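No lab work stands behind these numbers, since they all come straight from the coordinates. Note that the coordinates shown come from a computational prediction; the quantities given were computed from them, not determined experimentally.
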Structure P
Amino acid sequence: MDTRANILVIGSRDALDSFRATTRTCLRAPVAVVRGSAVGPLHPAATLVIEDAHLLDASAQAAVAAWTAAPENADAQVISLTSRRLYPLVVAGDFDADLYYRLNAIVLNVDEEAR
């Protein structure tokens, strides 16, 4: 079993682009990518990358939550990229709290101003 912690990456668009370019070759294949609320069928993967996690609507959040709970994805890692903090969306009821805690194992602030 090669379980890896999920990572929530927060930063400006430029900082997220830099993070994405730097880490692309380090992701375990196969890689599945979700962009905003455009979630199609999610197949088993070693890494799930969620682009613009703050844009996930309720159905996209449900699809990602179901994917993370599926036994065949138990060893998968989820890397979520967002330019907005998700916790205020949880408090406002716009982001599922259970999914937030699944995605929030490790938080990286890659905003250039924070360096």
Structure Q
Amino acid sequence: MPRFSASRNQMVEGEAISLLSSAARTVTGQSAAVNSEAFDDVLLELDVTVASGTTPTLNVTIETRKAAGAWRSIGTFTQKTGVSADRQSFSGTDEEIRANYAIAGATPSFTFSIAGYSK
């Protein structure tokens, strides 16, 4: 649902969300938790700008939880093996969201970011 942004002095679709800024990553990990209490859905883009190694794979799952509760998956991006961009909607957020990513292959490295907007 559109809302008024005082900083932009106009109606906007949602709040900007950044789960991971662009950086080279070589091991499995996760983003910091981001507060998602004000919305139910997010539109996120996984932007892979560099991929290297022998048969590298990147799997990204978006997770949510209630305060201090267990994380649960609300969806995944299609597995990445090279440079690509993928935009996807995720529904059913609780109080926090994060990205959980798994990197595999022989000496794999991915430079990627995950950002988008609440809906």
Structure R
Amino acid sequence: MVPESLIVSAAILAAVIVVARSQERRRRLELLHAERLAAIEKGIPLPELPLEPPLPKAPPDPRGFVFVGMILLTVGSGAMIGLGVVETRMWAIPLPVVFMGLGFMLFYWFTRDRGRR
């Protein structure tokens, strides 16, 4: 069981991160607004600027599938072994996680670029 204090700590951490990002964005907007007002007062024409600069689009890394597959396979296998050691009949419950991991790894295997080696 997960202790309640861990859940509360995670929720507080998430709230702090959200507030910090919001404050940083607000500070950037205030600075941009002050710069634009100063330029307008001096008579300098300004082009319209986007609020958020566009991020460069990078192609997705196909190795992400094999990474997620290894994690799922490892977690599922570990859970199956752990439940088998405890001698319960519930060892097969994590089996779908193992199959999902195998599926991700097979997807990577069949869709990878074979020309790069």
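Couple of notes before you dig in:
- Value 0, calculated as helix-only ellipticity at 222 nm (-39500 (n - 2.57) for each DSSP H run of 4 or more, over all residues; to 500), assigned to which of P, Q, R: Q
- At a computed 25.1, 80 (Rg and Dmax of the Cα atoms in Å), which of P, Q, R: R
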